[in-house]
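Enquirer: Following this line, the structures themselves.
Nothing in this text is a laboratory measurement; each read-out follows from the coordinates by a stated rule. Predicted model only: the values in this text are computed from it and were never measured. Cβ atoms are built from the backbone, for glycine too; each structure is taken alone.
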Structure 1
Amino acid sequence: MKRALTLSAGLVLAASAATAAEDVASVYTRLDVPADCVALSADPMGGTFSCPGHGGYGVLLAEGDLRQSVFFGHLGPWYGEPAWESFVTFNGAGDTVEWRLDGGVPFATILRWFIDGINPETGSPDAGHRGQVLVVSKVGQPGVGDACVVGYVDALANADANVLAREVADTFARDFACREEEPRYHGERGPLALDPVRVFGN
């Protein structure tokens, strides 16, 4: 009887996990700054742009000194001009955002970044030293506003990088404490997956 109860409990847990997994899905949107975004501020070195996202959850993209920073969803009062998440060298975000939805509500995004590594022989970036990193971010929710990067996946060093990035999103994004926890690389990390830079406002 005890074994039967154990098996029944196991089946219930497995069914619950399967149901939860079925509730999580992906949708994709384009990130096209010139065509779709509104400039909140601009200068010769860059600017800050408000862009459409998915289901009322927007995208805030900032650019400066040939580097970019992106936040998703509803941002809290902590956000200000000092808020910035990027990489140490010149970089740029890709144009396709994968949104992870739980019951139709976005809770995480995955965005590919291109990072210009430096050729040590020339001291300049080149195609042979260009990295690609999948950046997993937490989507800020209404009334909460907790939005930030939760993890990184080296897209060149991991054969199933997109699958791994989804696992990182589904495992860490919901409960990740922005500005308290530090995001890290998951899986293999090669030499072209450079260090991130993070600065937050008060």
Structure 2
Amino acid sequence: MLREKDNYGRTCAHWASEGSHLEVLRYLAETCGEELLREKDKDSKTCAHLASAGGHLEVVRYVVETCGEELLREKDKDSKTCAHLASAGGHLEVVRYVGVTCGEELLREKDNERRTCAHYASEGGHLEVVRYVGVTCGEELLREKDNDGGTCAHAASQGWNLEVVRYVVETCGEELLREKDNNGATCFTLAFKSDVKDYLRGLGID
């Protein structure tokens, strides 16, 4: 019964991980074995993916201690790792744990859209995560382009995240803000009617 999967391909362990119910997860692992924690749903997500997306550090730590760090390296159907999902949610402590446990190369991984942790954190306006991956992996991570030719600066501008845009400028220089993506869009055009646009205009970028 505990091993049964629902219509999403998820087990009780998936739902316990997503809800940060550590004691339930521990019971499931002790009762059914650690292989239950390795199961993937229809999107190829493991318990570690769901816990990372929710910022549930203690759950992430438990599944790693139980199943090994390779679980953090698993990719879902979109080639997202736990680091991508934690970055998108702005969960700095999980991102840091993944980086310390698996090494900075995991923070450099690209998904199917060639987006990095830095892209997702920038899009969501998660400055502390952007700063952490920038310091850990170097400014070249902030310069990486996705399949659409977009950098972190494009992602932050489109999300109207001024503090992230400022950090990218301080780290990489203004020239990154002048770059065009594959559709010819610049940070200025993506910023629409936001304070990011006013900031860029103040730098002479339009």
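Enquirer: Using distance in nm of label points 7 Å out along Cα→Cβ at positions 54 and 86 for the comparison, can you identify which of 1, 2 gives the largest number?
Expert: Details: 1: 2.6; 2: 1.6.
Biggest value here belongs to 1.
Enquirer: Tell me which structure, out of 1, 2, gives 2.1 once distance in nm of label points 7 Å out along Cα→Cβ at positions 110 and 134 is calculated.
Expert: 2
Enquirer: Ranked by relative contact order in percent (Cα under 8 Å, 6 or more apart), which of 1, 2 sits at the highest value? Write out the running numbers ahead of the final one.
Expert: Details: 1: 19; 2: 12.
Sorting by relative contact order in percent (Cα under 8 Å, 6 or more apart) in descending order puts 1 first.
Enquirer: Matching task: 17.4 is the computed value of mean count of other Cβ atoms within 10 Å over residues 38-45. Pick the structure from 1, 2. Don't skip to the end; give the middle numbers.
Expert: Values: 1: 9.6; 2: 17.4.
So the calculation was done on 2.
Enquirer: One of 1, 2 was used to compute helix-only ellipticity at 222 nm (-39500 (n - 2.57) for each DSSP H run of 4 or more, over all residues; to 500), and the result was -6000. Which label is that?
Expert: Of the structures listed, the value fits 1.
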